[in-house]
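These notes open a run of structures that come right after.
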Structure P
Amino acid sequence: MSSPASLHVAVIGGGPAGLAAAEVLAAGGAQVELFDAMPSVGRKFLLAGRGGLNLTHAEPLEPFLDRYGAARERLEPIVRAFDPQALRDWAQGLGIATFVGTSNRVFPTDMKAAPLLRAWLHRLRAAGVVLHARHRWMGWADDGALRFAAPAGEARHRADATVLALGGASWARLGSDGAWVPWLQACGVVVAPLRPANCGFDVAGGWSDFLRTRHAGQPIKPVVASVTLDDGSVLRRQGECVLTDTGLEGSLVYACAAPLREAIARHGEATLTLDLLPAHSAGQVRAEVARPRGPRSLATHLKSRLNVHGLKLALLHEVLGPERIHDAAALAAALKALPLRLAAPRPIDEAISTAGGVAWAALDDRLMLQACPGVFCAGEMLDWEAPTGGYLLTACIATGRAAGQGALQWWAGP
């Protein structure tokens, strides 16, 4: 049986998954060198934490795991091995206390990503991990060596095992550009097409100039969004979204992005339905809309009776038009179920994350590529997706740790 101390591992990708893999490998006695294409590691991690680093989510584990959709079965043992509480304990070990904020989201007490990243990198360097910045992976040479585009020209590196944590294809300017796809496909690895996830959508036909110029950038809240799934069930989420020049974006839209994207791919468009008055029953809305308003305008009536004004009122005008908005039945129905036809997701480079990636069937239980012994994959380059809210970061770190453990187990032998 080989000793972990003789194991030399190249970790490619300096995001959370790669750093997590490097940490586990170094703790297991391996010699670790980490390569990243950018001038410094964790660029996307830092940018994602600008508004407050959402580390994980404090909801019970069963609904937490459901957020991974079709990938739940493969991700469940990996996330259970490093669950949200374990992640919070790990952060505490780095000197980063956490708290549960709104909607059960978990944040560092100072809301910042930089202190956690600094502490993490300090621990990795202390454990002997060697970091190589500005090393963009270019696949393998004919002799099996890893090829990198480096400041001094092409560099080659040999390792006993490799962990790939290269991200998806969103935010290419931060290093996640999907350039790895053809190199893995050339080795016989099945890769599902990369698609935008946690993304905005364009509305069919675009907004009117009035709505776009007066209200783009404004939030629509509080609302409940619903999408009818293929099996007839309905996905419902409450929160807020933002009107954009071309459509909608924001956390509420991101939570519905997967079924919306798939419906557009199959049917050419999808319908997102907004309940503009989630605190009112349909009966209450019908009664208030039908209430005599005397000389008051419809806008004044809706504002005084239902607090509907501004962007919500403009959306009603946009969808119903000048005649139907004065039809009490149509107006009451739209207030509780306003249908918005969506034509396309926004481009993948605008998305927060991506769906698709290395197919689970291409991996063994250690996250090793069956077509490439000794090569492990982790993070967003695997074929899974989840909404924002801490689910992305939790699974990235958990799969990184699993890949690192898998490399140690593989080297140790049966």
Structure Q
Amino acid sequence: MAPNTVVIIGGGIAGLCAAIAARRLGVDAHVLESAPRALRGGNARHARNFRIAHETPVWHTPDVYSAAEFLAELEKTGCPDEGFARGLVEDSAGVAEWLMGCGVLLQAPDVGVLPYSRRTAFLLGGGKAMVNALYGAAARLGVSFDYESEAVGLTEVLGGWEAEVTTGAMKKRIFARAVVVASGGPGGDPDWRKQHIGEGVLLRGARSSNGRLMQLLAERGCKTLGDPSSCHMVAVDARGPEDDGGIVTRITAIPHGLVVDRHGRRVELAGASPKKSHYAQWGARIAACDGGVAFLILDAHGFAKTLPAALAPIRADRLDALAGKLGLDGAALAESAPLGAPPFFAFPMRAGLTFVHYGLAADADMRLCREGNTSLFGAGMIVAPNFFTRGYMAGLGLTLSAVTGRRAGEAAARHVLN
């Protein structure tokens, strides 16, 4: 590596924004992406929109979403520092223009099947298209990449950091004057998930965003924030993949039917709402069911109201036949499910983890809080608890990653140049 190198660990939107920002200030930038090239981009591959403040209508996001309104909504998610919240909201106003300057295309409000949002801008082609555009912009600037390369250790040495990197069976060490850690929160590690969240919880995002480096840094003195047992989970199809299911496995039809557990007993949720965010309310409740599994049962009338799903429902003409297909007690299901006309349909459900409200503390430049640290930075979901510690808002993760990635990349570059 060149002596004026910033190493970025993680090739999602946070890492890419950090690399582009650092390179534009004139330093060498090298990205370590633990996923193979075909799966590069981390959780950003599944994204579709990002939240931005705008005081006047813009072509891609009509109407107005003021900074004051954004800030008020963000404060409800438990932001531990008002200064961090204000900074995120202010910086969000420039995210769309910055991404478009990197070749990312946005979707006009009259395109597509989703209703427009005054709070968020939609990506044309989705997260994968955005990821590819950012990789292209970074490559044109001279950013270099190593795929299938996971940083498994970081050691502070004279003048910077030495990263221990594994690529398959090979190991190497890379020196950098400054490091940006953008490798994701801990939810992607199945052992950590089992210990802190529970068994049977699926991962909606990328397995490569495993947070193991974050845990190592915490053990070596980096200050942590948040609660490792607090997370954002939603109802997903239990037949989906163990990880990387993204948004398409989400179950959205719960208000049109009823939920039962693996014994056929009805599952209630206090304060359940038919709003479009209901699936987030159900994630933790499903995780608490016996075996971490539940079933959405629909009659013909309820099923007619559902949106298309990635996986076809399980169907039967009689309720007892449906119970047999699901492995449920037919009598218990009949007692719990006062449904209407056949045929009947079912979706087996588990909780799908989006992210954990736990990470590393940082200052305004995204420098990680550690005694004596001057050149170790964080970006993306690894620093998310500096901005919110409960709940979620649509599009917030992408905005947070873009903002913190730029900040960290610029601060790392300034450190190298000084």
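Summary table
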read-out: Given -0.41 for log10 I(q)/I(0) by the Debye sum over Cα atoms at q = 0.09 Å⁻¹, for residues 243-402 alone, calculated: source structure among P, Q; value: Q
read-out: Mean count of other Cβ atoms within 10 Å over residues 91-98 - highest-scoring structure of P, Q; value: Q
read-out: Computed -8500 for helix-only ellipticity at 222 nm (-39500 (n - 2.57) for each DSSP H run of 4 or more, over all residues; to 500) - originating structure among P, Q; value: Q
read-out: Read-out mean count of other Cβ atoms within 10 Å over residues 51-58, computed value 17.6, structure in P, Q; value: Q
read-out: Answer label among P, Q for the case where mean count of other Cβ atoms within 10 Å over residues 179-186, calculated from the coordinates, equals 16.8; value: P
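Here, each number is a calculation from the coordinates, and none is a lab measurement. Keep in mind the model is a prediction, meaning the values are calculated, not measured. Cβ atoms are built from the backbone, for glycine too; each structure is taken alone.
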